[in-house]
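What follows is a group of structures, each given as structure tokens.
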Structure I
């Protein structure tokens, strides 16, 4: 009875999420297409009709392709679970690996095979997105050689980092008793914090070049801003993002005293020094309001709940059979439990994702307000307009689509809020 209930719940949730995604995507495309030939009045002085149409066409191209990706994205977990794909893979890997190398090797091989197959299935979509859609609209600067090199590096880094943490998790699941999920959660948290520390200096340089910010005038301006805001970092760096994409960005990376400020070279080439300062002030606003800390605490809490749920489900035979897998009576099922949980959780989590998007948008407004207090609000507004235009972000998204998906407020709402800030400096 429990198995049948879970099977029905999963099937209904999968179909419902797909229908909602299609409905929202088609709403978005209709709304953008309907406003393609007229720049919104608030943006008319700054955005050309040609740029507005390019943004609409870019959004529509991604939307149409996204419909296909959505259908495929629903078919994959269905195939792995109710259609028996994971059970078949498990049987093959177990028969080949376990008799020769033992239970741990079998479980690691199952996880690795699952990841490799998933990457192969996703590859055509990634290639089309990068070399057709992004290329068509002038954003892709990546060669096929660089793409393949990145893929190889990513696979090696994933293996070097992923296999040991997977082995540790599987060992904890099998060796620490009924409360294994609590120990596994602790290990997972330590691992995530370690990655935050190592990423800026060990992992990121494998894919990009990072050079100290050479513009002394801009450097002094940025350092003065950080001093005013009480923020310390390990340096200001420029990343060669232009070798892969024309999109621009700036971000903080690292943890604690190891934080770095990183500017894409594309960002520095598009914005004035005052606009760069305003964008950085926005990012500092996230730290001032402790948004990063709050998100980490939320992630820790959610992951603890997830591990606790997995700890219970992994002991229930109906959890496996309900999702198309027959648990083994002679070998560990820990890897199977992990994979099933990873396949099922996103289907149900989709329905609460708007809550996190809403919280993220609220944080963006708070960071904008902080930026207006510490820098020039007009400069931030000008920077946002440039970034929207250069990234071909639509100015006329569907309101419901925004509420469901957008982690950042649409440009119209952000600029209206900026204009109302009490400390907005005169132009």
Structure II
């Protein structure tokens, strides 16, 4: 019922959104005589703010059509190389000169936690000049017909394992936030089976490997409410206008409301500053606001089974760090991993995955030699800052690039 009410609200807001968008142009376009009235800028700013607060946000485009390799501009094409019902493996194919040595192959595992994989655009942009990049592009669950079956956390682990097998043994895996847990599980199972397609290295960034360390507001919510509360209050069925009609999901709009509720003052100030930027004619800052919220407000639905499994297995029962997680009858044991190198990265000010939660992987992977394990804490850095923005580009990325280059060399 809540999902249906949300769709009804969208139906009412869409005409208002279109009206305010057109009206903002009417009072700001240089060819419009209304743009030269005394208060035109105030009116246009108000209309645009209302438009952005009420509009629908679709999945953003990657907008990565070119990159720079060894000082030369080369074109980039996004190709889907492997399709599954709930995820596509995409490849950022660079138009490189023939005969150029191959760059390290990287599987970037995007989170399935409400936002689209394009949230990692800056991560991909920074990796592209020196790496062959593949990304997990998760499908909005409301677009997946019920006939495709459910999608559990265990299925996520199977997907990651299938992707690594498809890419082959000389691959480096970078997981950001939520996927650190299923990625570590997938590699643990591969190591136990002595799978030849184990990655050369794994980089884990800001994820809840052990949520008992420095619990955040996210962890507290997951542990103070019983499992039944989540099942009864946040799971809804997809309404009739979508291909996934009838599928049980954790709706993206609820997840988005949770994101905003964590820092309401910050978002309120951001929108007020955007309004002031429009009044001042500060186009650069206004455009930066648009780009950020075009991404931040674009959300997808999560399969109910996956979401509920994550609540129980990761946040309530802590099965990974306690060694009690079993998939297909096999225990997930990170100590089985010995071949891949491991780098963990945390943000000092991360309010989603607290300090120590990701670093816990170093202890769990006890059979990786110490000289092939590394940790970095990004000082003054929040959750999004570890994979996007200036600190990511100037401080964190160079550490990852050097770590990958070292992992490419045979062990002595």
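FYI, it's all coordinate maths here, none of it is from the lab. The structure displayed is predicted, hence computed values, not measured ones. Cβ atoms are built from the backbone, for glycine too; each structure is taken alone.
For the set I, II, ranking by mean count of other Cβ atoms within 10 Å over residues 387-394 places I highest.
Given a computed value of -23000 for helix-only ellipticity at 222 nm (-39500 (n - 2.57) for each DSSP H run of 4 or more, over all residues; to 500), which structure among I, II does it belong to? Corresponding structure: I. Of structures I, II, the largest value of Cα Rg over 2.2 N^0.38 Å belongs to I.
Could you tell me which structure in I, II was used to calculate distance in nm of label points 7 Å out along Cα→Cβ at positions 195 and 363 as 2.7? List each step's numbers first, then the result.
Details: I: 1.6; II: 2.7.
The structure behind it is II.
Taking distance in nm of label points 7 Å out along Cα→Cβ at positions 203 and 283 as the criterion, which structure among I, II has the greatest value? Let's see the in-between values first.
Numbers: I: 1.7; II: 3.5.
Comparing I, II by distance in nm of label points 7 Å out along Cα→Cβ at positions 203 and 283, the maximum is at II.
In terms of mean count of other Cβ atoms within 10 Å over residues 179-186, which of structures I, II is highest?
Working: I: 17.5; II: 28.1.
Greatest value across I, II: structure II.
Could you figure out which one of I, II the value 2.8 for distance in nm of label points 7 Å out along Cα→Cβ at positions 227 and 259 was computed from? The read-out comes from structure II. For the read-out distance in nm of label points 7 Å out along Cα→Cβ at positions 107 and 395, a value of 3.0 was computed from one structure; give its label from I, II. Here the read-out was taken from II.
For the read-out Rg/Rh (Cα atoms, Kirkwood Rh), for residues 171-354 alone, a value of 1.11 was computed from one structure; give its label from I, II. This figure was derived from I.
Taking relative contact order in percent (Cα under 8 Å, 6 or more apart) from the coordinates of each of I, II, which one would give 24? This value belongs to structure I.
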